[in-house]
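These are the structures, in structure tokens.
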Structure P
């Protein structure tokens, strides 16, 4: 008996192209095609950046940044990323418009992309996202394979039921993430440009006209970080009098006549310093265990300590002076100096010093905070000679912000607490 089998259009593996719904438009005299690809399709179609060998028409890619993106997508079901910008050459793809599907200069249709397309595509913007997608899919596949192997071994050797159930939960979780990631998509804008030099100019134009996001904005908007959540606890009204209504939510730091004491970015740095020290980083494990309310309370306790120690800061809190005046007359007007004090506070508390003891120490420092720092005064020489890193420059109103110099200043001031110089006796 003869059976008729119709496989027309059912076996995609035998076609020479992948076909996508696309929007065609023009910009700057060039044709643009906008398509959407599932994440697995991105790494089979687009060139994969190599951190060791930069593309000749793009910058070096950082593996750590790509891995951070991979981790972001893996751990955030509601992740978001902008479209990738990819250059191609005229004739490399074929666009077949739908009949009657043109609105103004926009056309909708099918874009046919060759299966062996990597050689005809060049990345303009999106290297780290593409490499991150590859890292993500590879790591998920490897984790699933390892967990499956571990389960099989546990079953073979007769491991405890709890051990087997743990591997089963891991496999279920890995599969759930893998299914989500494989169904997620990302938009790709294909730009048609044959001239290599003009293509490089596109990359430069994209970079030159991209406005970076200030740390202050990230700190206020990004609620995935415990420090940022603590910052918002403080900004929402549960803050010490020293900073209430004196935080600029749109700037990293404030200068000159700005009526605020700190920028949101600087306050987030203070919160982080009070949590892990002057150069510390909050680990992924700490992100899961730290509570933003505790961080906010600890920050308020530090700010209260400053008010009780430094008359100039208390004057700000009660409204008899302004941050702008403070910046002219005292090193305490510097966000870097406040972060240094936070670092000293953290170290002293970690080593058992009481709040009262720290206040007494800070009161001694309060007599030496006049700005600008001058080698002609005893107070100025105290700061100028504090470290070999040159934390202060003669005539400066604030310490330098280099990480190494700031850390050295914190170390020196902690030593002053234990072995005070003559100026602090």
Structure Q
């Protein structure tokens, strides 16, 4: 994980620096960061999980390519679940990964307090597995759907759902992509290094939180073709892509019990969602537009972001409901079994050996990508499970040391 402590004005306390220094900005992004800083903002290097060694590029697994965002890494240089979790876990003889498998339901014992079997559809037939502890991590939508499909006499509204909370409070953020067309070209390859949180908790003219500004992976003509706006004659997609700064804006959507996952009569998943907190998001867009107007490019001055048309040109597209990458909140944790599904260790209140460790445990969504929080919580719950399973302090310490050595070796 790369980053610099102390740059982000909203950063919480930390006991140690990031393991690796922040990923450097490419020249066009550095220019924008400097412009933002001169205008009074506090831009920062976004924490990035890639296996990049900029001091020794010939030894670096990451090659800083233009397919990092939205694609699997073919050189195994992303610090994602596939590379740092699954690939490493299946090296151990006591780990088996079943592919092309669908968990149909979880079945409990007669008391309803313990999951006794996991029913899996695999290769056209049903198989049953059992374990002392069952951990669900299917994503907020599918984890909720699995529990709802696992209803039985002891859990008529769905497994672990005595609170009637399972599936409710779905959140996925209000996200928008905004392109700022400038006179200066943007030849950046790896664009997701810059963030702005100056408006995260509000501003002088709006006291409520607005959200987070960062970047998407660099857009190209092919990407733009899918939703190309009618801007002006002769303004080709290639030209737009070469001169665009491609922002990602995230605002918090609030937990609403009516925004929920249910199972339809046909057995299919139904996602019901009404957007909320939209004023905050619109104000965040306006703040970005104002910030872009205040930038002072060394070549074109304040006119740089007026594009090729003699006026400010911003193309914005809000991410639709089908964009569920930030899904969270459907199996919230808490101390009260009446208002939450999981306890503080992400164990179900109603089932003694069932844990859920994906983004569904969130009681609220904040306004940043939830991935790092999901990972950190999974590590926290993993520590709890090791103690529950009776792993000795010595073995536990050895395991953590091996993890640190592995991280350094990368």
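Every read-out reported here was derived from the displayed coordinates using simple, explicitly stated rules and does not represent laboratory data. The structure displayed is predicted, hence computed values, not measured ones. Cβ atoms are built from the backbone, for glycine too; each structure is taken alone.
Tell me which of P, Q gives 15.2 when you compute mean count of other Cβ atoms within 10 Å over residues 171-178.
Structure P accounts for this read-out.
Comparing P, Q, where is Kirkwood radius over Cα pairs in Å highest? Write down the numbers at each step before the final one.
Working: P: 26.3; Q: 23.6.
With respect to Kirkwood radius over Cα pairs in Å, the highest-scoring structure among P, Q is P.
Can you rank P, Q by Rg/Rh (Cα atoms, Kirkwood Rh), for residues 179-338 alone and just name the one with the largest value? Can you show the working numbers first?
Details: P: 1.14; Q: 1.05.
Sorting by Rg/Rh (Cα atoms, Kirkwood Rh), for residues 179-338 alone in descending order puts P first.
Using relative contact order in percent (Cα under 8 Å, 6 or more apart) for the comparison, can you identify which of P, Q gives the largest number?
Top value of relative contact order in percent (Cα under 8 Å, 6 or more apart) goes to structure Q.
Comparing P, Q, where is mean count of other Cβ atoms within 10 Å over residues 195-202 highest?
Answer by largest value of mean count of other Cβ atoms within 10 Å over residues 195-202: Q.
Given a value of 77 for percent of Cα pairs over 17 Å apart, for residues 155-258 alone, calculated from one of P, Q, which structure does it belong to? Intermediate results must be reported in sequence, preceding the final value.
Values: P: 77; Q: 66.
Structure of origin is P.
helix-only ellipticity at 222 nm (-39500 (n - 2.57) for each DSSP H run of 4 or more, over all residues; to 500) was computed and gave -6500; which structure, P, Q, did it come from?
Details: P: -15500; Q: -6500.
Only structure Q yields this read-out.
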